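I've put the structures underneath this note.
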Structure P
Amino acid sequence: MDLKKIALNRLKDRGVSINDMAKIVYDIQKDFIDDIDIKKCEETILLILNKREVINAVLTGIAIDEGVEKGIFDEHIYKIIMEDQGLYGVDEILALSIVNIYGSIALTNFGYVDKCKPGIIGIIDKEGKESNKCHTFLDDIVGAIVAAAASRLAHHNEDK
């Protein structure tokens, strides 16, 4: 069983592609890395998704969102997650398991994308608030992958 492939398919099933994430990474790093392009950003996202911790966070976050959609949680936690209540924070904590792999720059990148919600992050966040879909964990997981990829690129560009 190839868990990376499963995680990629689960992201795709939820409306998130590698290219969607790469566009955000590109926008974050284009002013800092001269030879950056979307292909390099896509390759970096795939490298982030090689890590077991990342795969586990992706699969867990999506499973929780889907569990909420199916109504398998009690009414109190269902309401908190479905409404993506601001003081819940567990969704961000799961995302930080990805961010923490790539250091303090990943943390600041995550704060930026979590606040601004660029690209696909904003799209899935809005969809989760305006439909019967739950993307409470997904938007933060995607933000964490993007933040980690931007940070990885920055780390590898430091000497240039």
Structure Q
Amino acid sequence: MLILDVDGVLTEGSIIYDDKGRELKVFNVKDGLGIFLLTKMGLDVVILSAKNSKVVKRRAKDMGIKDIFWGYPKEEVLSKILQKYKVTKEETAFLGDDLIDVEVAKRVGVSFAVADAAKELKEVVDLVTKHRGGKGAVREVAEVIMEAKGLGKSSVTAI
């Protein structure tokens, strides 16, 4: 299972509000394809965000993510995810970017931080991506997972 934060991971961390108060976010298409490929491989991918957002729900659906979990502190929500999916922490990876992600990163099997993550998160994760949040970090993690499962980039066409 891969658990993803949203703001600063799936996006570069900016939130835009239009003059009607609607929230706008920019998502990276390459990140989306990485998620889609992981789901096609049978890997569960879920979102864990402190903030509920209609925009995130829409993007999650487009990428094939079935579940979004909202709440803070995130480590308490993590327990619910593990129970619902009947997975152990060792079977779980997480990608985050900020201070509120530190405890989750400590409680999963493999943890990642985006290149522009908070220093405190970078200090506790297993791997820091070369890419920044919203700029290919999720795709990078997806490729690490695919290669770990023996499915390199050349096998993408077979999915």
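Highest-scoring entry among P, Q, by relative contact order in percent (Cα under 8 Å, 6 or more apart), is P. Once distance in nm of label points 7 Å out along Cα→Cβ at positions 87 and 103 is evaluated on every structure in P, Q, the highest one turns out to be P. Structures P, Q were shown, and helix-only ellipticity at 222 nm (-39500 (n - 2.57) for each DSSP H run of 4 or more, over all residues; to 500) at -23500 was computed from P. Taking 12.0 as the value of mean count of other Cβ atoms within 10 Å over residues 31-38 derived from one of the structures shown (P, Q), identify that structure. The read-out comes from structure P. When mean count of other Cβ atoms within 10 Å over residues 23-30 is computed for each of P, Q, the one that comes out at 20.8 is P. Once distance in nm of label points 7 Å out along Cα→Cβ at positions 15 and 127 is evaluated on every structure in P, Q, the highest one turns out to be Q. For mean count of other Cβ atoms within 10 Å over residues 7-14, which of P, Q scores largest? Max of mean count of other Cβ atoms within 10 Å over residues 7-14: Q.
Any read-out appearing in this document is the output of simple, stated calculations on the displayed coordinates, not a laboratory observation. On a predicted model such as this, the values are computed, not experimentally measured, just so you know. Cβ atoms are built from the backbone, for glycine too; each structure is taken alone.
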